[in-house]
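These are the structures in question, set out in turn.
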Structure P
Amino acid sequence: MIFIYEGTAYLLASRDETVKEELPAFKSPQEETDSRIILYVNYARTRNYRFVRVRSPDSDVFFILLQYAASSEDITVLFETGTGNKQRLINVS
């Protein structure tokens, strides 16, 4: 899982133990992550992931992913939003 906190991206993995690795290639002073979402999805594609799940309450992120997913056949893009019984997982591919 890639976790972004205050502009810094971390790869979190669980093998024999939990590993946290900073991904400096994703470091950015840009406050809005909306436009960087595709950068993260492309990272997953280069690592040959079959699925990517983006969690956000922001509908702008959904529309950015919708535009991107239309041209991506080799990865399934999932958008997770909402809380409680209003939580949704939408396959935008």
Structure Q
Amino acid sequence: MASITKRANGWQAQVRRSGFKTVSKRFEKKSEAILWARSIESKIDSNELSDISTARKTTLKEILDRYLTEISINKISYMDFPYFRRRFLTSKL
């Protein structure tokens, strides 16, 4: 359920759902905050919004390894990618 609270510079809508990150936004009018909160809740209910916590935990090394095994094997430069990956991961930026 959404919570709408009065702030010094407007209204804040906050939507909390189990399994999803808390989403909040500030509005000038209370009616705008209510409409926004309802739209976010309906998107969560209809699975238009998904939880991105697993994507945030994915490391670059995991992404590059997956690319190596799933995508680059179909490319002409497939033999060069392991070298690039190793150099990229060990470089000091």
Structure R
Amino acid sequence: MTITSKGGKTGLTLLIIIADTVMLALLFSGNGAAAAISMVGEKGISEVGWNKVCNVHTKFCAHVIASVVVSLVACLAYLALVILALVGLHKRSSP
């Protein structure tokens, strides 16, 4: 099964699919890192001496949590767009 467009540009189509997949991986890993750091700010890590900061800076922590949630929603929307594009490419390549 090969994915081709009407012009027969298989290489360009494959490159775009790979670039979209890499971008999805980077988006989700960045969102996971931001969520992990926000959890450190909320709960702290006593073993390494990192205290909680969300009990002092409540407004800032609320903004960080909201931004992580909005970023996750945006990542899921981008995932849906990539899937729709792949389905469209697959339909165009089918005889």
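Only the coordinates and a few stated rules stand behind these numbers; no lab work does. The structure displayed is predicted, hence computed values, not measured ones.
So if we calculate mean projected area of the Cα convex hull in nm² for every structure here (P, Q, R), which label has the highest result? List each step's numbers first, then the result.
Values: P: 6.8; Q: 10.0; R: 8.1.
Top value of mean projected area of the Cα convex hull in nm², among P, Q, R, belongs to structure Q.
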Work out the source of -6500 here, i.e. which of P, Q, R gives that when helix-only ellipticity at 222 nm (-39500 (n - 2.57) for each DSSP H run of 4 or more, over all residues; to 500) is computed. P
